[in-house]
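Below, each structure is written out as structure tokens.
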Structure 1
Amino acid sequence: MNTALETAKESFLTPLMNAPLIVAVAVGLLAFGWLLKLVPRFPNQWIPASVIVCGGVAGYFVVPMQGPADWAFRVADPAVADVIRRTGVGLAVGVGVFLTHKFAIKKLERWIQAKIGNGDTTFIEKPKQ
């Protein structure tokens, strides 16, 4: 049994470990949005903006730097252009995570909830004490 669990864990984690780092950031942003939903005092309408902004911050640290000679066109200040590029990639990942959740994952969550139930356990008899 332990070997089967280890094999399942390895087969689940190996694609994520071999994926680009930006994919791991996207999964982390999705989890961050779910964690924000668990905070009762955090308004739900601010979750997408928070995820997108955190994506921009994460993109600054995750996306590799580009040297001045690597630009396809001439820029006045390559350092500033690189910061804008890295932050823009992170913002794009944040928007992608938000749209993926809005149009795909939310429907999957609702489908699973309909198949499993709404969490109502009143139909289960409690043991007599």
Structure 2
Amino acid sequence: MSTTSNRNRLRFDRAEVTEETAGRCRVLVSLTLGQLVFQGDAEEAAAGSGPLKAAAAATLKAVQQAAADRFTCSLSDLDHVNALGKDLIAVLVDVKFEGRDVQVFGSCQLDGGEIDAAVKSALNATNRFFELAMRN
């Protein structure tokens, strides 16, 4: 991999989950682009898939910030899926880019923590738009 492409690639640094009041949780996601750090946070219900949805939504906020708002993205849906014998976290993301509205799919295999997989599935969904936005 060349150094140039590495500088233009967002990397997942960490996700921190904190319990909030009234059965809610907040997830803070940190992404790096070269030496720059971008953070996004989101709050959801602490039960069920809430923490995963918060992690994905927080990731999308950080991605949008890293792209200097050259496109917008929001979480449409998130689910656990089993495809071809693999357990995955899958997301659908609504993206607005250059006057177009599209919905993109992203996924990540569950091989570690579910929160990390939710973050990586959101990155998987938006990677192409991030690369296009950074070229302009």
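Quick note: the coordinates plus some simple rules give every number you see, no bench work behind them. This one's a predicted model, so the numbers in the text were calculated from it and none came from an experiment. Cβ atoms are built from the backbone, for glycine too; each structure is taken alone.
-10500 is what came out when helix-only ellipticity at 222 nm (-39500 (n - 2.57) for each DSSP H run of 4 or more, over all residues; to 500) was calculated for one structure; which of 1, 2 is it? Checking each candidate, the match is 2. For the set 1, 2, ranking by mean count of other Cβ atoms within 10 Å over residues 54-61 places 2 highest.
Given a computed value of 18 for relative contact order in percent (Cα under 8 Å, 6 or more apart), which structure among 1, 2 does it belong to? Traced to structure 2.
State the single structure among 1, 2 that was used to calculate Cα Rg over 2.2 N^0.38 Å, giving 1.02.
On the way: 1: 1.49; 2: 1.02.
That value comes from structure 2.
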